[in-house]
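Structures for review follow.
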Structure 1
Amino acid sequence: MLAVQGDFAEHQAALERIGQKSVQVRLPRDLESLDGLIIPGGESTTFAKLMDFYDLRGPITAFAQKGAAVWGTCAGLIMMARELTEPKPTPMGLMDIAVERNAFGRQVDSFEADLSVTGLGADPLRAIFIRAPAICNVGPEVEVLAALPDGRAVAVRQGNLLATSFHPELGGDGRMHRYFLDMAAPEGMR
């Protein structure tokens, strides 16, 4: 997981709960032997600055383009977007989605919701939204995995790319992490 800022430790703990070890990525060379990368929640403007400082944008883009699985949660989703409704920060343009930062309000407007998520079975997933972005437009190659009752997409997939507006690492349900691990499994190990 990308470990330059944000709640990477919570993702690491979530992966450990389901029996998966992880590697903290801080420099481009840390990506070399990986099959997947989680870009965690945090503060998207700070993420953009640190990714530029550590020269991670190009290597992460190349990592995704070679077919490695990449999952962005909250601020990670913002960084993966093609377009934002605001001029800053500059996203990486990995996914064909447009995103609105802080779409649900400030920190005090954080909330939880039960979601039906494609690929996770019949039981709803309890999703935690903290200063969450919303996906306001998806391209033709993007599959919406979950939406709120008002129709706003909050989980999407585009091939080897996954993005969620919410924080699955903060709940005790490991299904989203297992879903990502299935995406990241090398051919022949699925």
Structure 2
Amino acid sequence: MHSEKRIEIATIGNGCFWCTEAVFKQLNGVLDVKSGYSGGHMENPDYKSVCAGTTGHAECLQIEFDADIISFQDILEVFWKTHDPTTLNRQGGDVGTQYRSIIFYHDDLQKEIATAYKFQLDQSGVYPNPIVTIIEPYDKFFAAEDYHQNYFALNGSNPYCQMVVRPKVEKFQHVFSDKIKK
């Protein structure tokens, strides 16, 4: 008897989606990763508007995953460890509300897991400053323009990719070698 996959969706923002997409695409159990925008007030935003900070959207990923292979908690572990959740509206040199640390929960269980995980991290003292990650209900996700999808794989020689994305991907591969697709 063949069992159906338990497909779930996670929507997160942890900085520039060029960097974060390249990381999450490598996780075993992740079926698809789309770069896009969520959390704003404008319908069908574009990159220029989001970067201008006028739409309220965050650069996000929508991650489709097989929950029998990787859990939402595992997705969050990678989320927490691949950005600085203590800096408000900033990741490295990327500054603005579009780079805020945010988790958009799709159901009550995701909300509970994300809230508990954030609380445990804050209490643990892992970070010297309080975690500013926002946890809010998912509403809509707008896929980014085609040229943003799979950006690192298609533009790896780009100077930004070499200086910013590649070091993040290499760090991820070292820290999470046991969770990478074979």
Next on the checklist: Starting from the value 113: which structure in 1, 2 was volume of the Cα convex hull per residue in Å³, for residues 8-111 alone calculated from?
Outcome noted: 1
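Comparing structures 1, 2 by distance in nm of label points 7 Å out along Cα→Cβ at positions 104 and 128, which one has the largest value? Before the final figure, lay out the partial values.
On the way: 1: 1.2; 2: 3.4.
Going through 1, 2 one by one, distance in nm of label points 7 Å out along Cα→Cβ at positions 104 and 128 peaks for structure 2.
Rank structures 1, 2 by relative contact order in percent (Cα under 8 Å, 6 or more apart) and report only the one at the top, that is, the highest. List each step's numbers first, then the result.
Numbers: 1: 20; 2: 31.
Across 1, 2, relative contact order in percent (Cα under 8 Å, 6 or more apart) peaks for 2.
If percent of Cα pairs over 14 Å apart, for residues 72-159 alone comes out at 72 when worked out from the coordinates, which of 1, 2 was used?
Details: 1: 63; 2: 72.
Corresponding structure: 2.
For distance in nm of label points 7 Å out along Cα→Cβ at positions 48 and 64, which structure out of 1, 2 has the highest calculated value?
2
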Checklist outcome for this item: Value 14.4 of Kirkwood radius over Cα pairs in Å, for residues 120-167 alone was derived from the coordinates of, among 1, 2, structure 2
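From which structure (1, 2) was mean projected area of the Cα convex hull in nm² calculated, if the value obtained is 10.0?
Working: 1: 10.0; 2: 11.2.
Clearly, the read-out refers to 1.
Out of 1, 2, which one gives -8500 for helix-only ellipticity at 222 nm (-39500 (n - 2.57) for each DSSP H run of 4 or more, over all residues; to 500) as computed from the coordinates? Spell out each step's value before the answer.
Details: 1: -6500; 2: -8500.
Source structure for this number: 2.
Only the coordinates and a few stated rules stand behind these numbers; no lab work does. Computed from a predicted structure; not experimentally measured. Cβ atoms are built from the backbone, for glycine too; each structure is taken alone.
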